[in-house]
Structure 1
Amino acid sequence: MNDLINDGVKTARSKVLVLGATGGTGRLIVSQALDRGHQVSALVRSPEKASKLNGARLVVGDVRDQKALREALKGQDAVVSALATPASLFREVTLLSTATRALVNAMNAEHVSRLVCITGIGAGESAGHGGFLFDNVIFPLLLKNVYADKNRQEATIRNSGLDWILVRPSVLNDKPGRGSIRALTDLSDFHGGTISRGDVATFVLDQLHTDAWLRRSPLITS
């Protein structure tokens, strides 16, 4: 099923915890969420790196620490995960799956059920649909270990019992958002594509108050 998302979904105001809020996409999620009237909390390791997250409530802690996660989750309605990790050529990557296991346990303990998590093209059945350069050069040389952990992360979420949406953006860029987003589950004719971080943030926040993609894994692209 392919759906065209044009205008943003009208949403109620929520209390939202953002993980990965200091990253390129995470900062835009925080900014857009505040613009929509949401109350935003961000779990950050360093307050200095979060200095530009004006308007967000900051909770200092490690995303792998269940105690810190539970503190950040108190009173929240939903979680957006924009966690990312650097490419690793030789070492096993475990940050995403470890943090997500702790997050799922903390969300269940605090009775927060809505989770929107960004992974990426190359995860799960979207592997092999990134275009020639991504699939044959970038992925095997730089991202193989990262995506092995993204797959573990996705499996943890699928088995969590939460109200989850896994969002798989095509290759990210920093261009202004175009305002129209294709969300795909049938990838048979899709190979390559890009999307702005701003449009990813828009789509992710739209999922806080709609079940259109509940327990599904759309690939999004411009």
Structure 2
Amino acid sequence: MGTTGTGPPVAEGLRERKKLAMRRQLADTATRMFLERGFDAVRVADVGEACGVSEKTVFNYFPSKEALLLDRLEETAGAVRAHLSAPDLPPVAAMLTILDHELRGLAAALGAEPDQDRALERYQRFGDLIRSTPALRAYRNDATDRFTDVAAEALAARTGLRPDDPEPQIVATALLGLWRVQFRALRAHLRPGRPLPEAVDAVAQEVRRAARLVEDGLATFRSAPARP
């Protein structure tokens, strides 16, 4: 049944857009403050005050202080589940699809900045902040472990194995290793003074070099025997 005028669907859509806008404002404000003052020097209440909301409201949008900076990791978890569940897509190809989407999205965001060198310098400082902050490193490592569990569950379903069987476990670990390779390659190649397209190509090439090392071994995964 259709709806015309300004009925509930329109109102719900407006509320959702406002929530998304607030979530983005909180994350962007927190990132700016963390980069300027350091992660440990900024309280969640400080972020809320800068955005005109309470500390409780911030936690309604983000489960932790670390999530304010690394909130987009949740999108990766969803992509891992969706792509690795596709039975007609080899595991390595599925992971490369995820990584390429993330890489192109980052390149588009950086390329849209009016001062590209400044944007790249800010990206470098973002990486430095994660590397130099134990809480952020731990959060990222925990996220990688969660991604590995998600990948193992999706891969196990393709062959009738259990997620804790050795085959899906080692395949998931190898695939998430490609994610780590891309993260490190981004840190190495995306820097001020280097043309963005050239840097993006260099990152993609490194990821594919790593993928070739694991692809032959993973080619037999689809024929792994199901458990009795």
Structure 3
Amino acid sequence: MDAARLGQRWGFGAFLVVEAVYLLSAAGLVLAFGGQEPLPVSFVIAIVAVPTLLAAALAVLLTRLRGNGPRRDLKLQWSWRAVGLGLAFGFGGLFVTLPASLLWVSVVGDDANSAAGAVFGEVRGTWAWALAVFVVVAVVAPFCEEIVYRGLLWGAVDRRWGPWPAMVVTTIVLAVAHLEWTRIPLLLVVAIPIGLARLFAANLTASIVAHQVTNLLPAAVMALTVAGALPAG
């Protein structure tokens, strides 16, 4: 066994606990604030950001309490090579994901919009709030999601079956975890380059960067919509 895994006392159970915290906190926030019409942009940002921040923080904590810490267990390590691979797979993946997105829109119409896009399309705010939306969607959400799925879940699968099964399982689970049933085929296509970045770099930083690159365009559209510079829809 890899020496870095000798102190690892967590597995699939840790991921299930983290995923439950994410789902329950998201549901709780929706129940708490969802009845307000219209929703203030600050509440929408909280509903999107808080559950994923809680999940990522718990994932890191579990690796500290029952493992070797996030650097060793989740491969959350700074590396210029990992950043470079993340940028390469992120921008390279756009040549596949952008045409796939356009094709998907032509096939399914209005249902092609993401849940986050639909929610942020209904709120308006200042440019400062629009910038906050951009940061959440382009920076915070990808960082946290990668910790949970290609950090914690990847580590559990990799420990049992190896990196390629980890890449396949995390790609599928992350696509399904968005709970956007009509968009699952598209989300699978989008997730593949990000998973490949994690696989070939053997470093979580690579998939974080690739995921952030992938989210840049939708984050910009959401931010401009919130600021009123683009029409909703």
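Nothing in this text is a laboratory measurement; each read-out follows from the coordinates by a stated rule. Because the structure is a prediction, the values reported are computed rather than measured. Cβ atoms are built from the backbone, for glycine too; each structure is taken alone.
In this comparison of 1, 2, 3, the computed figure 24 for relative contact order in percent (Cα under 8 Å, 6 or more apart) is attributed to 1. A value of 1.3 was computed for distance in nm of label points 7 Å out along Cα→Cβ at positions 105 and 137; which of 1, 2, 3 is the source structure? It was calculated from structure 3. Ranked by Rg/Rh (Cα atoms, Kirkwood Rh), structures 1, 2, 3 are led by 2, which has the greatest value. When helix-only ellipticity at 222 nm (-39500 (n - 2.57) for each DSSP H run of 4 or more, over all residues; to 500) is computed across structures 1, 2, 3, the figure -23500 traces back to 3.
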